[in-house]
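The following blocks contain the structures, represented as structure tokens.
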Structure I
Amino acid sequence: MSQPQRVSMAMVAARAGVSGQTVSRVANDSPKVDPETRARVEQAMAELGYRPNRAARALRTGRTHTLGLVAQTLATVGNSRMLQAVAESAAARGYALTVVTLGIDGDIARAFDRLHDQGVDGAVVLNEATALARDAASAGLRLVVVDSPPDDRFTVIGTDHAAGARLATEHLLAEHERVHHLAGPAGSYAADERERGWRAAVPDAPAPLRGDWSAASGYAQGRALAADPDVTAVFVANDQMALGLLRALAEMGRRVPEDVAVIGFDDIADAADYSPPLSTIRQDFDALGEQAVQALVAAIEGTEASAPDLAMPELVLRASA
């Protein structure tokens, strides 16, 4: 059985009525093509099913049109949603995506070395790896880091976690004398910022209980909260831990929100289907993924722009508070 003929630049040029050099410029994202001509060439490419040869383009341009993504884990809902958003945004710009997780040893320098060896043009580092990114050599990679203090070595984007946490806590304080906190893991920038926002609203509060973002840890720590009759309101650092807390409260006969009000953080897809539906702080993962890729591609293509302001999260009220 004969193989289908590969669509060439010459075929695209003939269809679009332009020179082969013009097709090459469009394929290599050259700015030296006027918009009308670019649109005609791109239409011809789409009609013929033309796919640029990435290896040849990499030799010509010195770029592979591949981005890296570094995460501590993809088991958390927030990281998996960011992966989806980054992948879709990269694909829309003609970039492939290579993903590296850090594993148990958390060796981000090794992750950077792997990405460098694979020839990526730059990388997005997700929140749980940001502290490590600040301490590791980037192997010459252009980096965009999600959720990090400002750093001259890379572009930072993120959500104003402290503002969101304070918003949730102050809402609970309107009806409750004390708001307890089920915090995320120590050393996580997002967890630290959410704890900071909570503590800004309740500065005299004792140290929070701490989980690892999972529903299981929320349940384990939630049993101690559920057993304390003085606990009537809890701000939880993410929705997955809030789910575990809801289970612990139900098992201890504590009604939500009548006995204990609960607000989570993230507004994951299942939050509205918890029992009861979870009040939470919504952060826009799709917008964060788009911002991360936009900033990284701008740096790669030499059109760097100022980093966007921190995204302001939104309080979503449902039945749990």
Structure II
Amino acid sequence: MPIDPTLIRAIAELGVPAPLPSNDPEEQRERAFAYERAVYPYLGPAGPELPIREHVVPVSGRPDVAVRLYYPREPAPELRLPACLHFFGGAFVQGGLHHPSVAAMCALRAARADVVIAAVSYALAPEHPFPTALEQGWAALDWLVREAGSLGVDPGRIAIAGQSAGGNLAAALTQLNRDRARHPLALQILEVPGLDLTRGAGERVTDGITEAELAPLGTAVDRYVPRVEDRHDPRVSPLLAQDFGGLPPAYIFTAEVDPLRDDGERYAAALAGAGVPVTAMRLLGLPHEGGMYERVSGTARVAQAAIAQALRALHDL
């Protein structure tokens, strides 16, 4: 199935060319940020103004990590709200909490589900390759559980979510948590995740995808995991884990026109085979980033409504 023509038309009418890749990571980040600033306000919804609190969490042996908390209302310790630790996307090398889509999505989910969204500003590759971002994520999770009372969060109702590269980190973190501490995670939400970084472009879904669109995938993996032998580590490729038991219930969203589609669908099958409750949704007609374009895609609106409903269900635990 081709990309949704409504989405194609909306992007074409903007007349903003997609950012070209660059060998300079900083230049690539600037191009990606400029592109998103130009297109997102027309394709995606704005987020509401919410109370925000900034925190810096120390990380053993790694750079400290900033965590931004989006509250659906003014925070107070007595609230004891559910929370969701969120990891943005960007192929491990770009993106961040300053991007319009990330800020809007975090605020929208906090408001729609009446939960605290704890967005992790993890370090980017190649300056900070694996395992820095994952260890920062672990420190953020451990901090969120330990400090839950003072943050107005219920430590028994915490979810983990991530988009694209952030979905990889979220999935890896659920496995790491199971093996290290077993903090009681209630839910994982993985959106268009890349979960097997050992696979080359030729081994992935290519329907409707050009070679030029596939090339950045290999570059991203090289920058995040420069040692090829490390790519078989389940902390890098969660799909290669030997054990999927004991992980939190999952919502997994894949996009039909996306080279990473099979990763999410295979992971859903692996979790289900291990007895983990899974809901999997393929977003028909959408490319990798299409799930955030709610202004122009009915499919994206359905997906985001499903995520909000999953997060609201944390209140019932």
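Every read-out reported here was derived from the displayed coordinates using simple, explicitly stated rules and does not represent laboratory data. Small disclaimer: the values here were computed from a predicted structure and weren't measured. Cβ atoms are built from the backbone, for glycine too; each structure is taken alone.
Once distance in nm of label points 7 Å out along Cα→Cβ at positions 24 and 280 is computed for every structure in I, II, the highest value turns out to be that of I.
When P(r) over Cα pairs in 5 Å bins from 0, in percent, for residues 200-287 alone is computed for each of I, II, the one that comes out at 3, 13, 20, 21, 19, 16, 7, 1 is II. Out of I, II, which one gives 34 for percent of Cα pairs over 28 Å apart as computed from the coordinates? The correct label is II. I have 15 for relative contact order in percent (Cα under 8 Å, 6 or more apart), calculated from one of the structures I, II. Which structure is it? Going label by label, the one that fits is I.
Computing distance in nm of label points 7 Å out along Cα→Cβ at positions 224 and 296 across structures I, II gives 3.7 for structure I. Computing mean count of other Cβ atoms within 10 Å over residues 80-87 across structures I, II gives 19.5 for structure I. When FRET efficiency 1/(1 + (r/R0)^6) of positions 48 and 248 (r between Cβ atoms, R0 = 30 Å, to 0.05) is computed for each of I, II, the one that comes out at 0.60 is II. Among candidates I, II, the computation of FRET efficiency 1/(1 + (r/R0)^6) of positions 88 and 232 (r between Cβ atoms, R0 = 25 Å, to 0.05) that gave 0.05 used structure I.
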